[in-house]
Structure P
Amino acid sequence: MPYKLVLLETARKLAEQHDFDGSALRQAIPYLEAFQGKKFVLKIGGSILQDERLIPALVSDVAFLKRLDIDVILVHGGARQLDRRMQALGLKPSKRNGLRVTSREVLELANEVFLEISRMVRDAVAHRGYQGVIFDRTSGLVRSRQKHAELGYVGAPVRVDAASLAQQPAAAVPIVTAITSGLEDGEPGYNVNADEVASAIASAVRAEKLILMTDEDGVKDADGALLPTLTGQQAEALIKTGVIHSGMIPKVQACLEPLQHGVSKSHIIRGDADSFINEILTDTGVGTEFVR
C-alpha cells in the first residue's frame with residue numbers, strides 16, 4: 001500500500017481510538033510524516049503501569065506508529081508491583097533519600113517482578129502483529145555501576161549498547177526492564193531508576209523524543225499551573241528556586257541530559273491511556289516538553 005494511504009489510514013485509526021476531532025486529526029498528519037524513520041524512547045509509568053487493562057491500548061498506539069516506520073523503545077520499572085510482592089512475602093521496603101535499598105534478595109525479586117511486566121507487554125505486542133524483544137539484565141544492553149554501598153544493588157547507567165538495538169529486525173519492539181547488567185559479565189546486575197534507563201538509551205540512540213510517563217501532568221509553576229514548554233536554563237532556574245522539587249528533580253534532570261546528546265525534545269506526561277498520543281501528535285500537547 002502506498003505510504004500516503006497508510007499514513008491516512010493510520011491517522012484515522014489513531015483519531016478513532018483517541019476521539020480526535022477533525023482539527024486534531026489534521027494536526028496529527030504532519031507530525032506523523034515528520035516522525036517517519038525516527039525513534040522514540042517511552043518510559044511506561046503512571047496509571048498505565050498499574051492497570052494491566054491499559055497496556056494493550058498503549059501497545060496499539062505503538063503498533064500504529066510502527067506501521068509508519070516510527071520506532072518506539074519501551075522502558076519500564078515496577079516499583080509498586082515490587083512493593084506489593086515484598087509485602088506479600090513479609091519483606092518491608094526500605095528507602096534512603098528516596099531510593100530503594102536493594103539487597104540481593106530484593107534484587108532477585110525485582111528481576112522476577114519486572115520480567116513478568118515485560119512478558120505482559122511482549123504478549124500485547126505480539127497480539128498487534130509485532131515481535132516484542134525483552135532486554136533484561138542478561139542482555140548487556142544497559143550496563144550500570146553501583147550508586148552507593150549503603151543502597152546495595154542500586155545502580156546508575158554507564159553504557160548502552162546501541163548497536164544491539166540497531167541490529168533488531170524491522171518488526172521488533174524493544175522492551176527494556178530497569179534491572180540492568182553490571183559493568184562486567186557475571187555480575188548480578190543493578191536495580192536502576194527507569195527514568196535514568198530511558199534517558200541513557202535516548203542519548204545513546206539519539207532518539208527524536210524521550211517521553212517519561214509519571215503520576216504528574218508535568219512540571220508546574222509556583223501557582224500550580226502546568227508549564228507546557230521549558231528550556232534547560234529555565235528548568236535549572238526552577239530547580240534552584242525550589243519550584244521544581246522533590247521527586248520531580250531527577251525526572252527533569254533525566255529529560256535535560258539527552259538534549260545534550262542529540263535528542264530533539266524530552267517530555268514529562270501523565271501516564272494515562274491517551275497522554276502519549278495527545279502529547280506527540282497535537283499542537284498543544286498535554287504535559288511539559290523540554291527543548292534545547
Structure Q
Amino acid sequence: MKLRKNSMAVPRHRFSLNLAVFVLILGGYSLFSEVKATEGPEVDSFWDVKDDSSSEELDHTVWNNLLTQFVDDEHDSGVNRFDYGALKASSDHLNQLRNYVLGLAEMDPRTLTKDVQMAYWINLYNALTVWVVTSDYPVESIRDINSSVFRPGPWKRKLLTIAEKSITLDNIEHNILRPIWKDPRIHYAVNCASIGCPNLIKQAFRADNLEELLDKGAREYINHSRAARVEDGKLIVSSIYEWFQVDFGGSEHGVIEHLRTYAEADLLSKLEQFDEYDNDDYNWKLNAP
C-alpha cells in the first residue's frame with residue numbers, strides 16, 4: 001500500500017562484502033532513532049508560519065471514528081492497543097484512512113492558526129504511523145519494518161508531499177512539532193506504535209481540546225510504570241526522557257522536575273528521593289492486541 005510513488009531501481013549486480021555491510025549500516029540508520037539528542041531540534045522555518053486571522057477549523061471526524069473503532073483503551077496493562085490486523089482486513093476503513101491523510105496533504109497548514117496547525121500535525125503523524133505499520137503488518141515492532149539504502153525505514157521515508165515539500169515522520173516530529181511549539185507534552189501526543197510509547201488515544205486532536213488532551217496524555221503516561229518506577233531503590237525512567245532530555249529541562253534533574261509536575265501522590269512521594277535517575281528503558285514491541 002502506498003500513499004505516494006517512490007521507487008528506485010536496484011542494480012542487478014553482485015555487491016562486494018564491504019558494500020553489503022555499508023548498505024546494511026545505512027539500512028539500519030532509522031533503527032537507531034533512540035540516540036540521545038544533545039541539542040535542540042532544528043526547525044524547518046518553511047513551516048513556522050501561521051495566520052491568526054484564519055477562522056478555518058479542520059474536520060478530523062474520519063480519524064476520530066477510526067480511533068474509536070480500532071483503539072482498545074481498556075487493556076489490563078494500561079497500554080492502549082491498536083488493531084492493525086482488523087484495519088488491514090477492512091478495505092473500507094483503509095480507504096477512509098488513506099483519503100483522510102491525502103486530504104490533509106492537499107492543504108497548506110501555514111494558512112491556519114497555530115492551535116489548528118498543531119492538531120493537524122499531531123493527527124497526521126499518528127495517522128501516517130498507523131498507515132505505515134498496517135502496510136507492513138504483521139510485524140513484531142515498527143523497527144522491523146524493512147529498511148535499506150534503497151528503502152528508508154519508517155521515520156525517514158518520504159510519505160507525502162505538502163505544499164510541494166516532501167514530508168517524513170521525522171520531519172513532522174523533529175523539524176516541525178518539537179522546535180516550533182517547544183512543548184514537551186508533544187512527546188505524549190505523537191505515537192510510535194510501541195508498548196513503551198505514550199498511548200494512542202481514542203480521540204482526535206482539535207484546536208479546542210489541545211490543552212486538555214496534552215495534559216491528559218502527560219498525566220496518564222507519567223503515572224504508568226513504563227514512564228517512571230522505583231525498583232530496588234533505583235529510579236528507572238522511560239528512554240524518552242533520556243533521548244529527548246533536551247526537551248525536559250536539559251538534565252536528569254529537569255526530567256524529574258517535569259515528572260513531579262504531573263505525578264500523582266504515590267509517584268510524587270517516591271520522586272522526592274531523587275535528583276537523578278539511575279537507568280532508562282523502552283519496550284519497542286508493537287502496541288497491537
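Where a number appears in this text, it was derived from the coordinates with a stated rule and is not lab data. Since the structure is predicted, the reported quantities are computational estimates derived from the model, not experimental observations. Cβ atoms are built from the backbone, for glycine too; each structure is taken alone.
Observations on the model:
- If FRET efficiency 1/(1 + (r/R0)^6) of positions 98 and 250 (r between Cβ atoms, R0 = 30 Å, to 0.05) is computed and equals 1.00, the structure in P, Q: P
- In this comparison of P, Q, the computed figure 154 for volume of the Cα convex hull per residue in Å³, for residues 138-265 alone is attributed to Q.
- Which of P, Q yields 1.03 [Cα Rg over 2.2 N^0.38 Å, calculated]: Q
- Computing helix-only ellipticity at 222 nm (-39500 (n - 2.57) for each DSSP H run of 4 or more, over all residues; to 500) across structures P, Q gives -13000 for structure P.
- With respect to relative contact order in percent (Cα under 8 Å, 6 or more apart), the largest value across structures P, Q is given by Q.
- Computed over structures P, Q, mean count of other Cβ atoms within 10 Å over residues 90-97 reaches its largest value in Q.
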